[in-house]
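S.K.: Next come the structures, one after another.
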Structure P
Amino acid sequence: MRARGANVTDIAVIVVAADDGVMPQTEEAIAHARAAEVEIVVAITKIDKPEANLTKVRQQLAARNLMSPDWGGNTEIVELSSITGEGVDRLVQVLSDFSDLLELRAVAEKPAVGTVLEAHRDTGRGIVATMLVKEGSLRKGDVIVAGHGYGRVRAMQEPRGDGLHPIDGAGPSVPVEVAGLDEMPEAGSLFHGMKDLKKAAEIANMVRQQENELARSRGFSLEEWSKARAGTMVKELVIVLKGDVQGTVETLKQELGKLTHAEVRVKVIHASVGQITTTDVHLAEASGGIVVGFHVGVDHKARELADNHHVDIRTYDVIYKLIDEIRDALAGLLAPELVEQYEGTADIRKVFRVSKVGTIAGCMVTKGVIKRDSKVRLLRDGVPIYETVITSLKREKDDASEVREGFECGIQIRGYEDFKEGDQIEAYRIEEHKRSLDS
């Protein structure tokens with residue numbers, strides 16, 4: 001639920017009670033907001049209570065890298081009370097300022113686009129979905145596709161403080177309860193307004209056929225992560241870290257943080273003490289990461305959820321094994337070092353121009369070996385003037401795979417024919433060398 005909330009919002013307000021401080025669920029909410037890369041505003045509530053300890057709460061937030069500008073950070077922290085009303089206006093103003101700064105705007109006059117927050121089956125109304133309109137407007141009678149479900153909006157209700165109220169339309173940022181879909185969409189699915197019911201049915205059927213493959217793409221094993229990230233510009237391994245004691249968790253977080261390189265990096269989005277739970281799996285799934293545990297067990301529901309959603313859970317009993325395995329996964333993504341290996345040199349002694357064949361360089365191999373699959377550079381007076389590959393290599397009149405030092409041969413190269421006697425052809429190959437994370 002927290003993952004879905006973070007992914008559909010533009011600004012996350014983390015609420016912390018002044019008398020309780022940062023709780024485990026607060027840490028989870030912070031982790032989800034950071035995984036979704038949304039702006040964070042902290043609201044410290046219940047400041048009117050006698051047991052409120054604002055300094056303690058701010059220290060707890062600072063330990064999680066959430067500090068207000070007066071503490072040297074860049075997070076807006078608003079202290080407020082819902083009883084007295086103190087600070088509420090400032091929170092509204094902060095959110096308004098962020099909205100202007102981020103240029104949060106939505107076009108209302110277009111087909112609706114948004115997210116399914118929840119869905120259930122109602123005895124009298126059929127399938128009912130709670131949706132948040134992100135763009136455009138949703139109206140009663142509109143055709144929509146929501147995940148693998150589709151249909152015409154038969155009824156709409158808007159939640160208010162005193163319950164649900166029927167409405168005929170909803171614009172951007174409005175949550176609505178909608179009835180009329182033929183199948184129950186998954187929470188988190190996108191919905192789109194459509195003009196044609198038949199087209200909506202075709203899209204929904206296509207989504208149903210692809211559903212298994214899409215489900216597999218949500219989670220990663222460490223090996224799948226390596227394959228999926230290979231060739232991408234940003235290679236980042238996201239980790240949800242769990243340990244048996246806080247000291248060990250902090251040590252592991254520091255050691256993983258040392259596995260840095262210009263091309264790849266580890267990002268620990270959440271680190272805490274205790275067994276691996278469904279919350280950890282949901283967080284890893286939402287961020288495309290893996291769960292790593294040290295000296296901890298895995299809740300059976302978490303294991304089942306991870307298997308169903310293809311999220312990799314790795315547990316260890318030895319720190320160096322954990323670090324080594326993560327290091328190896330990162331090192332496997334480094335672009336290989338390309339090393340040139342010299343093979344041989346041939347002097348051009350004679351140039352032959354043959355009709356229907358082209359220009360052939362009559363050569364003597366003076367050093368090493370010239371191979372048919374070599375890369376070559378043409379040297380004139382010792383200066384490289386062209387680089388290409390061999391297209392034809394002959395020994396006498398026969399094709400040759402290679403010609404060694406002391407033998408004559410005929411060479412043609414791709415894209416160049418203006419040979420001169422005295423030029424040299426230098427052959428080489430490019431080898432890929434694996435790199436270590438420290439290189």
Structure Q
Amino acid sequence: MASSEHDEAPDAGTASGAPVDSSSGSERSPELFEALVADNADMIAVIDEGGRFIFVSEAARRILGLDPEAMVGQDGFALIHPEDIGLAVESMATTVASGSGVREPLLLRLRQSDGAWRQVEILTNNLTGDERVRGLVITARDMTARHESERTAAQARDLFEQVFDRAPIGMAIVENDGTLRRVNSALATMLGSTMQGIVGSDLIRLAHPEDRRRAADHALAILSGEERAPIEVRFVRMDGDLAWARVTATVIRADDGSPLHAIVQTEDVTEQQNLRAELQRAATHDPLTGLLNRAGLESAYARWMLRPSPSAFLLVDLDGFKPVNDTYGHSVGDRLLQCIAGRLRDTLRDDATIARIGGDEFVVHVAGVADAERATVVGERIRAALASPFGVEGHQITVGGSVGVAFVERPVDLEGVLVASDRASYRAKHAGGNQVTLVTIGDARPVA
């Protein structure tokens with residue numbers, strides 16, 4: 001290492017300006033000092049009270065790209081960023097005035113050989129009173145990488161904060177037990193609440209009671225490390241309405257893999273769900289009466305076929321409906337059909353399947369009917385309900401129903417049971433109408 005020829009340089013007993021331990025008499029002290037300084041990743045320098053370099057370690061070449069020998073005798077303040085000089089001067093004055101000892105760290109920007117600025121942490125020890133040093137010993141640690149890392153981390157945090165708070169979809173930080181630690185305004189709006197109103201709540205408990213078990217199982221699977229597709233869940237808003245959400249969860253884990261918390265995204269899909277329900281209803285329901293159509297009847301009958309039981313299947317063909325359209329017009333006829341649908345609903349059990357499969361044809365399927373006699377009773381109840389006059393737009397209109405009853409005591413496909421009940425209805429109509437006719441299942445086609 002180069003020694004300083006400055007007037008205030010340390011004892012010339014060392015080439016580098018390092019002191020020799022005269023008390024020990026060790027001739028290895030200079031070499032040991034050189035080795036320690038040379039291998040130190042931090043830049044070590046000694047400056048006099050005027051701020052000029054007396055000694056600079058080899059690390060200056062790596063940190064600043066400067067020749068340490070050429071730096072000796074130069075003004076150290078010339079390397080400091082103009083905005084940091086005031087702070088450096090104040091710190092130096094305090095260090096000189098306070099006597100020996102290491103001062104608090106100071107962050108400064110030093111100019112590199114290429115003119116760029118490098119962030120360093122300065123530690124200063126006042127050894128001006130030590131005859132072997134006669135200066136301020138400075139250790140400069142390169143903080144550029146850490147500073148850049150901290151700046152990048154801060155930018156990432158800021159970006160996360162902005163994305164989290166301003167996201168158009170609901171977002172939440174959720175503890176492992178389901179507690180909402182933090183939420184954004186989009187989630188609060190979806191739930192009809194405020195952010196303060198739902199923080200601390202259990203996310204699963206905010207779901208519809210029928211969806212909680214499914215949501216809890218989904219959450220446990222994700223926490224255990226399973227890959228799961230997003231799940232759609234109904235949440236109960238504070239006003240009692242339902243909000244559908246597509247929920248996606250990402251688990252944040254510790255180094256050992258244990259879950260710390262989860263970032264949960266909740267996309268409001270209420271409109272899509274409502275549209276889907278409307279489309280599904282349009283595909284399976286009669287738009288005029290709201291009853292099932294042929295497709296809806298097929299779906300309902302297929303579900304019954306999974307767990308069949310003795311039942312009554314009835315086809316109702318209205319008597320005298322065509323004259324209503326001819327006399328009062330189709331609008332009155334349509335309103336009459338709506339009234340008939342309403343009367344069928346009022347007459348039958350809540351679990352009865354009711355469908356309109358033609359202009360003036362209705363089908364009723366009632367499960368759990370023990371025998372043919374009881375199936376006929378259901379038919380008579382329908383016939384009597386339709387025989388009473390209907391008040392439609394100021395008109396008293398009377399129609400009847402020819403009811404064909406098929407008692408189904410073993411699984412039969414829908415087409416087969418429709419043929420059987422239609423045959424019975426045809427016999428009732430040709431016998432004068434407003435009657436109930438029973439057909440045995442032997443007339444229907446068994447399921448293969």
Structure R
Amino acid sequence: MHTHIKQVIKRTGAIVPFNQERIANAIYRAAVSVGGRDKETAQKLSEKVVEMMNIKFPGETTLQIEDIQDIVEKVLIENGHAKVAKEFILYREEAARRREAEGRYASKLNENVPWQKIWRNLDWAVSHNLHTVNHLNERIAKGEFAHIVHESECLYEDDVELAANLIIERLDSLRMVMISGPSSSGKTTTTLKLEQKLVKKGFKFKALIVDHYFFDLDLHPKDEFGDYDFETPQALDLELINEHLVRLSKGEEVLIPYYDFKTGTRKLDVTPMKLEKDELLLIDSLHGLYPDFSKDISVDVKFKLYLEPLLQMKGVDGKYIRWTDLRLIRRMLRDSVYRAYKPQQTLEHWHYVRSSELRNIIPYSNTADFVISSGMPYEVPIYANRMLKLFEEWTTMFKDNPLKADAYERSTRVYNLLKTVTSVTDESAIPGDSVLREFIGGSTMEYH
């Protein structure tokens with residue numbers, strides 16, 4: 001639809017070209033969150049928004065983003081989409097609170113993860129002289145990198161061992177173990193290690209591949225750059241997952257769907273699965289802790305694990321290294337090796353990843369039965385060697401592009417960190433079954 005509005009002023013003050021498609025995408029994304037998947041209706045509603053903009057601001061060519069969002073809310077409510085409007089309003093309010101919190105408390109303790117766990121990792125880092133980048137560099141200069149690797153791996157293995165023991169204590173009632181956590185937290189390796197430990201003790205498992213429950217790709221929200229937002233829990237058929245989990249927990253047979261990633265389509269009722277009395281269901285999923293994922297499953301029959309690289313190390317600026325930055329680099333490396341996805345694409349998509357996990361994953365981490373830290377102090381020197389030049393390039397590439405402000409902010413922050421770290425080129429000290437091998441390659445583990 002034609003409009004005289006040419007530009008939009010974002011909350012940061014950045015001025016970007018007006019694009020009606022962004023409105024349609026925002027409406028569709030809110031609709032998906034409440035179970036709707038009608039892109040045509042979202043498009044028609046976006047046209048009504050533009051029509052109202054033209055009437056309300058007849059002499060303006062530039063609008064504040066808040067003005068447009070106010071009109072979106074009004075159009076949704078007036079056209080009988082109250083549930084979608086509520087979701088849009090909630091998302092808008094949460095985003096505002098998140099921006100405010102990140103601005104004021106960049107290094108604030110994550111209140112969703114038990115403070116005892118963070119304190120334990122900080123205490124470990126201090127006692128091993130790995131609590132600052134400067135101390136890390138000093139130990140590397142002394143030729144202690146291999147020893148740092150060993151110490152780090154032992155800390156992680158202790159967590160996995162403790163998780164296995166906690167599961168064993170509850171085997172009388174358990175039917176399923178859910179391994180959850182944000183992107184690139186190390187769920188796949190941890191799931192395999194946990195399975196190995198429990199199999200040695202005589203237990204049997206069946207793995208549920210949650211990716212087969214994706215809706216068809218054309219039903220996912222997409223932005224004006226053609227980038228699909230498949231990070232939300234609503235990208236999955238939560239109703240079908242929940243139904244299957246209930247039936248599996250009762251010992252009934254279900255038919256698992258099959259998702260073809262090449263075509264982006266799903267076929268229902270393909271693979272039979274049944275859980276025998278002496279078997280546990282193993283579920284590796286971003287959204288395993290999301291309430292609707294297993295809302296009808298009793299807490300007694302499920303054990304919930306949460307993963308996060310809880311690295312406790314300060315940079316030279318006195319601020320703690322952000323866990324999300326570690327996971328961003330991990331995903332860049334994994335995507336480039338295993339998914340033919342360029343690191344720059346991962347960086348530009350990360351705002352979807354981060355937005356979804358802050359809303360749909362991290363807030364539920366405090367419902368987990370146990371938290372495993374997959375953070376390795378030695379991974380930072382590895383990234384300094386592998387990724388420094390790329391991050392330096394991105395700080396220039398995205399500097400004056402208001403549409404890529406998120407990518408610029410992240411690349412600048414990571415570049416400023418990595419350039420202060422002593423890089424390590426020899427990765428031979430990293431074990432073949434390390435959680436880090438899931439991302440940098442060279443793993444000796446067989447991934448499903």
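S.K.: Consider the structures P, Q, R: one of them gives 4.1 for distance in nm of label points 7 Å out along Cα→Cβ at positions 69 and 389 as calculated from the coordinates. Say which. Intermediate results must be reported in sequence, preceding the final value.
M.R.: Numbers: P: 5.9; Q: 12.5; R: 4.1.
Going through each structure in turn, the value belongs to R.
S.K.: If helix-only ellipticity at 222 nm (-39500 (n - 2.57) for each DSSP H run of 4 or more, over all residues; to 500) is calculated from each of P, Q, R, which structure is the one that comes out at -11500? The partial results should precede the final answer.
M.R.: Details: P: -8000; Q: -11500; R: -15500.
Attributed to the structure labelled Q.
S.K.: Identify the structure, out of P, Q, R, from whose coordinates Cα extents along the principal axes in Å was calculated to give 69, 57, 38.
M.R.: Details: P: 97, 59, 45; Q: 135, 48, 35; R: 69, 57, 38.
Going label by label, the one that fits is R.
No lab work stands behind these numbers, since they all come straight from the coordinates. These figures come from a predicted structure and were not determined experimentally. Cβ atoms are built from the backbone, for glycine too; each structure is taken alone.
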